[in-house]
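Next up, some structures in structure tokens.
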Structure P
Amino acid sequence: MILVSRPDLGNREAEAVARVVRSQWVGMGPVTAEFELRLQPLLATNHVVATANGTAALHLALAALDRDDRTEVILPSLTFAATVQAVLMAGYRPVFAEVDPATLTLSPVDVAHCLTSHTRALLPVHFAGLICDLHPLGKLADLHGLALIEDAAHAFGSRRPPAPPARVTHAACFSFSANKNITCGEGGAVATNDALLAERMRRARYLGIEADTWCRQDRERPWSYQVLGPGYRYHLSDIHAAIGLQQLDRLESFRQRRCTLARRYDAACAPLEFLQPVTRCLPDDIPHLYVLRVTRNLRDPLYLWLRQRGIFCGVHYLPNHLQPAFRPFHRPLPVTEQLAGQLLSLPLHTALADADQDQVILALRDFANSPAISRGAAADPVELQPVETPAP
């Protein structure tokens, strides 16, 4: 089977974990602190708070905002459910907005339509390695006094744009789960230049306690601590951080391999008019996923064709405004709904061999010459354009 994604782990990661095990300090400690310090220059930020996973990072960032009577967070429906759940866990109401069909990232035009006096934050989601255009969103946030919290789970290692205006409360949240650009096995992080926001998140990730066990060990009374507010079990262990440190050493080789694979797919898909790769900017972006729009109602037939040949693909994502749990927040999103029937993610990971990718490409070409093509619709119902949707 050719998998759509998988981690790239080896002896270096195994030995790093073994060193932590031999140290007998396996919880959050010096290795986690080292991981955070290594991330700061890579993310061009003053503060990094490592977390148990990407969802925890999003929740911490949202929960750390100053609370007022504003209760809404604007985000795309086309994202993993974790983004929405983090908004709800933080006590906010999700407001779903459209995405640009070329990039699959949050449409500033539709965000402007969604703004109300209840809007507290904007939550753009970077998609498949491409970083959302933060300039217009930063201007909106600045104009209306909003926070800007990035879901950057797909975009670790991709080029970072200039920070939004200094007046904007800003944080970027990353994931290091098994299928991401680097992995800790499980893990996440929040990057911010806001010292107060960072301090709130550090405290909240460890049950609201003012200092974690490692930081207290040299005190005269290390068993004494104060609980200063609400908190969670969201800290990253040294075992997971040890894996992450080794993965950071391999980041540039990962970038090169993912870009090479993406370019090979680009060349293969270019003659196939029913396939439209989602916009990327190589090599600035690390392609986390290789996402196609499959037009002419051919997405499902192509998925089955590839699956029958031992090639696993993904669909990123099912729109959240159509999910039963999020029905109270439903809003018509015609662009997102049409995209949902077109998107397909081909296998892309650093352990993917050229020979396996050649099998995927051959299967795509064979499908293009199959009877399924003639049975597909001549065109999609609507040719998607940059979003100009009415206000809700």
Structure Q
Amino acid sequence: MNFPGTLKSKLHKTGTTIFTIMSGLANEYGAINLSQGFPDFPVSAELIELINRNMKAGHNQYAPMPGYRPLREVIAAKIQNLYSAVYDPDKEITITAGGTQAIYSAITSVIKEGDEVIVFEPAYDCYVPAIELNGGIPVQLQLKDPDFHIDWNEVKKMVNQRTRMIMINSPHNPTGAILTAKDMHQLEKITHNRDIVIVSDEVYEHIIFDGYEHQSVMRYPKLAERSFVVFSFGKTFHATGWKTGYCIAPENLMTEFRKVHQFQVFSVNTPIQYALAEYMSNPVNYSGINKFYQQKRDLFLSLIKGSRFKPLTCSGSYFQLLDYSKISDEKDTDFAIKVTKEHGVAAIPISVFYKNPIEQKALRFCFAKEDATLVAAAEKLRNI
């Protein structure tokens, strides 16, 4: 049955996401799924027990719209400890239904028809649709080879009176690149005395390697005062299916954010919030995650030695880009499908993260997997 009237799509260029497509192919062909970014190892037994305990204790009804206050208090303490930034848990922290909802709510609370939003490509696929649904105009700038850095001179040229927002993401999905203190100072200069809001996607804040320190916008007061900062419990605690995250912003921005949030989801899973409040009160439960994932990255890189894939630099996130230019001249979308069907490993082609796909001959592999999964996948990749 079809709608009998005229229906004009608001996202006419948007189809099924590449993540759904590649995971579907992995299931169809029995391939090892290193495409979609989810762990295949268990969540902390302690955290699961805390959720169960809170469910049994009757904490199963609506949480307050901004989130369970003790959880917001724990988050505020964590932020002050890590970034020396002070946020009011009552007025400046909101618990969300994952990072994607937080990003959509932040964009919706600010962007009006005709506003321009600078987005750096390759970009996570939820950014541009959210901008377009709100009548905004995405201005896409490419990160520069070979390390996917931002050309700030290019940014300066693109900023104008219509520029309302700049979106950044560090550690970066899909490239694994990170922003530096120098980048943050450049962003400060560009936004100084301008009516520009920043959305900083920091869902991989704890997954950063090789001794680097995460450069959150919250370390920089002049950036923090104009920023929505987005985080994900799912990424931090290996539980992407819980779809629980949070957003930090100064009071005037958060007031607008909550106006949107209350009509999108109103509130978020109550027993999980209770459990996280207790679990996060011990910093040990999140402070060692970088070492855990660096071991995963290093294992994966050691396992693919001897293959014809060339690893690109990965300083954060749980994604590794592999250059396949010595293997094939095929488009990355075609090569990704071929590797899934014929060699039994699913990955994500990088071109799908661009408005106008460019040929970089690279695939994104997720290494948030059991060691045995990585061993099995690497053996197949070495045989290509």
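Out of P, Q, which one gives 5.9 for distance in nm of label points 7 Å out along Cα→Cβ at positions 88 and 344 as computed from the coordinates?
Q
Comparing structures P, Q by distance in nm of label points 7 Å out along Cα→Cβ at positions 24 and 136, which one has the largest value?
Max of distance in nm of label points 7 Å out along Cα→Cβ at positions 24 and 136: P.
Of the structures labelled P, Q, one was used to calculate percent of Cα pairs over 42 Å apart, giving 10. Name it.
Details: P: 14; Q: 10.
Going label by label, the one that fits is Q.
Which of the displayed structures (P, Q) returns the greatest value of FRET efficiency 1/(1 + (r/R0)^6) of positions 168 and 304 (r between Cβ atoms, R0 = 41 Å, to 0.05) on calculation? Walk me through the intermediate numbers first.
Working: P: 0.35; Q: 0.85.
Sorting by FRET efficiency 1/(1 + (r/R0)^6) of positions 168 and 304 (r between Cβ atoms, R0 = 41 Å, to 0.05) in descending order puts Q first.
Suppose you compute Cα extents along the principal axes in Å, for residues 208-367 alone for every structure in P, Q: which one lands on 52, 37, 34?
Values: P: 71, 44, 30; Q: 52, 37, 34.
Among P, Q, the structure yielding 52, 37, 34 for Cα extents along the principal axes in Å, for residues 208-367 alone is Q.
Every number here is computed from the coordinates shown, using simple stated rules; none is lab data. Note that the structure is predicted; figures quoted are calculated from it, not measured. Cβ atoms are built from the backbone, for glycine too; each structure is taken alone.
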